[in-house]
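Structures given as structure tokens follow.
Throughout, read-outs are computed from the coordinates displayed, never taken from laboratory work. This one's a predicted model, so the numbers in the text were calculated from it and none came from an experiment. Cβ atoms are built from the backbone, for glycine too; each structure is taken alone.
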Structure P
Amino acid sequence: MGAAGLAGTMWVSTLGPTIAVLCVAIIAASMIKGPFWAMATEQLPAHSAAVAIGQINALNNLGVFAGTWLIGTIRTATGSFTYALVALSLAASLAAWHLGRHRPVTLPVNAK
């Protein structure tokens with residue numbers, strides 16, 4: 001749904017439809033927040049949950065700043081918002097692919 005919203009921006013050129021397809025993309029991005037935080041707080045140890053949640057928020061804010069800056073820089077350089085979204089979408093896809101590769105999970109063994 002989010003990819004369709006971002007891809008839709010490449011085919012619209014007026015304000016109204018652009019806002020509509022970006023709203024679709026934002027809705028899709030917001031749908032993951034509830035499950036993400038439920039999963040994150042469920043898997044974090046109680047004694048370090050507050051620190052880990054703070055780190056997640058800090059990295060999110062850094063990513064939002066960097067993404068916004070990157071969109072502005074690419075749009076200024078190319079004169080096209082579409083190129084900026086395509087570049088950001090490719091970067092996000094590559095990051096998701098890299099982070100989503102299967103890695104073995106090692107759990108601590110309780111010593112008795």
Structure Q
Amino acid sequence: MTITIYGIKTCDTVRKARGWLEGRGVAHRFVDYRAEGLDPKKLATWEKAVSWEKLLNKASTTFKELPEADKADLDETKAMSLMQAHPTLIKRPVLDVGGRITVGFKPELYEQAVSAKG
């Protein structure tokens with residue numbers, strides 16, 4: 001089963017999540033979508049799995065710095081476009097365990113996701 005963690009290498013939460021996986025010997029691949037970019041199809045897959053509301057990090061500095069017009073009247077189309085244009089708007093990390101998506105990092109959620117992989 002393939003385990004991939006998506007995020008930004010400088011993000012503290014991503015570092016904690018990667019450390020958690022590494023500390024338990026969980027083989028995984030890391031994708032830094034700031035450096036490598038993010039396929040729109042991948043973002044759409046995540047949105048279908050967890051919803052754009054869960055993916056969009058309204059607490060991020062990037063979101064706070066957006067023009068008011070961009071933040072107003074958010075819907076799926078607008079949010080998806082913003083996240084594609086500004087990947088730092090995506091709540092991090094995104095963990096993909098064989099197609100099952102977990103957004104954010106909480107050890108108990110990672111424990112469930114990783115133990116359910118087999």
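Here are the numbers for this structure:
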item: Structure (P, Q) behind the derived value 1.00 of FRET efficiency 1/(1 + (r/R0)^6) of positions 30 and 94 (r between Cβ atoms, R0 = 25 Å, to 0.05); result: Q
item: At a computed 1.8 (distance in nm of label points 7 Å out along Cα→Cβ at positions 14 and 70), which of P, Q; result: Q
item: Origin of the derived value 36 (relative contact order in percent (Cα under 8 Å, 6 or more apart); candidates P, Q); result: Q
item: Structure with the greatest value (metric mean count of other Cβ atoms within 10 Å over residues 22-29, set P, Q); result: P
item: Entry that produces -0.41, -1.18 once log10 I(q)/I(0) by the Debye sum over Cα atoms at q = 0.12, 0.21 Å⁻¹ is calculated, selected from P, Q; result: Q
item: Highest-scoring label, criterion being distance in nm of label points 7 Å out along Cα→Cβ at positions 38 and 62, among P, Q; result: P
item: Of the structures P, Q, the one that -13000 was derived from, the read-out being helix-only ellipticity at 222 nm (-39500 (n - 2.57) for each DSSP H run of 4 or more, over all residues; to 500); result: Q
